[in-house]
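Q: As structure tokens, here come the structures.
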Structure 1
Amino acid sequence: MKYVCLVYLDENKLGTVSDNECKAYGDGLRSSGRWIAAEALQGVHTATTVRVRDGKVSVTDGPFAETKEQLAGFYLVDAKDLNEAIQVASNIPPARVGSIEVRPVRELAVK
């Protein structure tokens, strides 16, 4: 089953985890066969939020909500169940200074 591990942390703590450490973790996921995709995101100052209400598009600068921690990146992994996905998430380096939200990927019911 596919799970997305969303990495949240205070942008001021971004430098406390090295890019090399995150890349090494991704390499380990690749070699284990669990890795599907992973990307680090630019800072929230580059974010744009799009909403459509009553057919009208609204575009605003910044993230969707004001929060202490911002979405910093994600890992898309293949895990046998939620417990295995949680184990994978607990080893993501930024988990030490932020949080990792684990969610199963929902298959679209397309007919």
Structure 2
Amino acid sequence: MKLETKKYWDDLIKKSITKFFILSALYDKECYGYELASLVFRNSFGYCSPSFGTIYPTLNLLLRGKYVEKNEVAIGKKKKKVYSLTKKGKKAYQVALQAFHDQAILLSSICDNDLK
């Protein structure tokens, strides 16, 4: 652990907001894993680019908590697992949105003050 490096803090922040960006992407539309990873990348303006090793464990956690549901959809000859938010997941996203908003204001104020 190297607290004095920017990479340490960037990695910590990215890990912390992965669930938020997954909920955000699924709030807009249902999607499958690859599409979800692309949406997270796009919605975070390239800041977060979660691997499938991050996406699927997070989706499984959200499935167990009943924030997300999974359905199989036939696309051509293949079946894809499509994920969507439940009512509980939509409420969780709204709560997360408010919490991140409040924290962003606080952090912005501290950074503006301390970076002078």
Structure 3
Amino acid sequence: MERRFILKGLEAQASIGIYDHERVAPQRIIIDAELCLDASTEPLDDQIENTLNYDIIRETILNIVSAKHYDLQETLARQLFDALQLLNGVRSVRVKSSKPDAYNDCEMISYQLSNL
């Protein structure tokens, strides 16, 4: 059996970008994350303390996004990837960072890391 947590479309404000106009104010980013969980961590009862609370996944992402300025999406995605990989019971991770307002002629520009 495979168990996964999937977080899709988490919208946040981030200080991100290399251009002067990107450094003036935070910009909207969208984060997707998928965590494959170790089978041995499946809860045997209906108690939150016996599983990976998805509040922790969301809070981990938001804390990293707001922690500092990132020049590159690649850097932000790597920090998210590394932190999510360290959560208890996580076997593998896919994380995607998207900037939906970067260009007027496309839906968004994204960067993704995965070891799934």
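Q: One of 1, 2, 3 was used to compute relative contact order in percent (Cα under 8 Å, 6 or more apart), and the answer was 28. Which one was it?
A: Details: 1: 48; 2: 24; 3: 28.
The value was obtained from structure 3.
Q: Of the structures labelled 1, 2, 3, which one yields 30, 16, 12 when semi-axes √(5λ) of the Cα gyration tensor in Å is computed from its coordinates? Walk me through the intermediate numbers first.
A: Working: 1: 26, 21, 11; 2: 30, 16, 12; 3: 30, 13, 11.
Going through each structure in turn, the value belongs to 2.
Read-outs: derived from the displayed coordinates by stated rules, not from any lab. Only a predicted model underlies this, so the values are computations on that prediction, with no experimental measurement involved.
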